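In the part that follows, the structures are each spelled out as structure tokens.
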Structure P
């Protein structure tokens, strides 16, 4: 949704961070991988993930908009399987900390994603009626 707001390098790093979030609970959940595929289709054509040290995230994601967009998209990937696993949450929290974003902001993103999922389900029901 907001991935296109990021630079190519930021998108590449996002793909790496998202994979790490998906792997954090020890299960490669099909719904999470599907969500990542949808996001990847919104990225610049042909990009691949770029591994970076976590302590460089603040230098890569320099604006609040880029930081927040990245964290919001990571939360949406983590919640694609309808679970907020502790390891996924802690992984995203560690990224937020390195970006200088407080964890309560991540919690706000989580709440927004959950509401968005509920609205999507509501829309599906409306389409079926």
Structure Q
């Protein structure tokens, strides 16, 4: 298996975070289904994994606080997915559990943007 570069790991990480946020509840049901239950469901276990967080932390892209919040986000998503009753579009739009996940993702993204400008993020992504 080929190892991801630091840039690829950061891109993968941001991609998962960007699929979540309070703006998600304003999307059409089919968009939520695609973004969360197809794309995110496949990617988040690895993109928010301890390995990815460690790579990003070791390269000073994220700090310890962001890493811990990302771990918390991954754990919450795993719990929602395992519970099945809340792993649906209606739950995303209406439950406290999903509201916490969406807000946590927004908080992590805000911390990343406090640390890095958009230009710096693009540089870190190799763009």
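Laboratory data are not the source of any read-out in this text; all were calculated from the coordinates shown. Worth saying up front: this structure is predicted, and the values here are computed from it rather than measured. Cβ atoms are built from the backbone, for glycine too; each structure is taken alone.
Things to note:
- Origin of the derived value 2.9 (distance in nm of label points 7 Å out along Cα→Cβ at positions 97 and 113; candidates P, Q): Q
- Structures P, Q, by Rg/Rh (Cα atoms, Kirkwood Rh), for residues 9-80 alone: label with the highest value: Q
- Largest in relative contact order in percent (Cα under 8 Å, 6 or more apart) among the labelled structures P, Q is structure Q.
- Across the set P, Q, distance in nm of label points 7 Å out along Cα→Cβ at positions 25 and 105 reaches its highest value in structure P.
- Label whose coordinates, when distance in nm of label points 7 Å out along Cα→Cβ at positions 65 and 89 is calculated, return 3.7 (choices P, Q): Q
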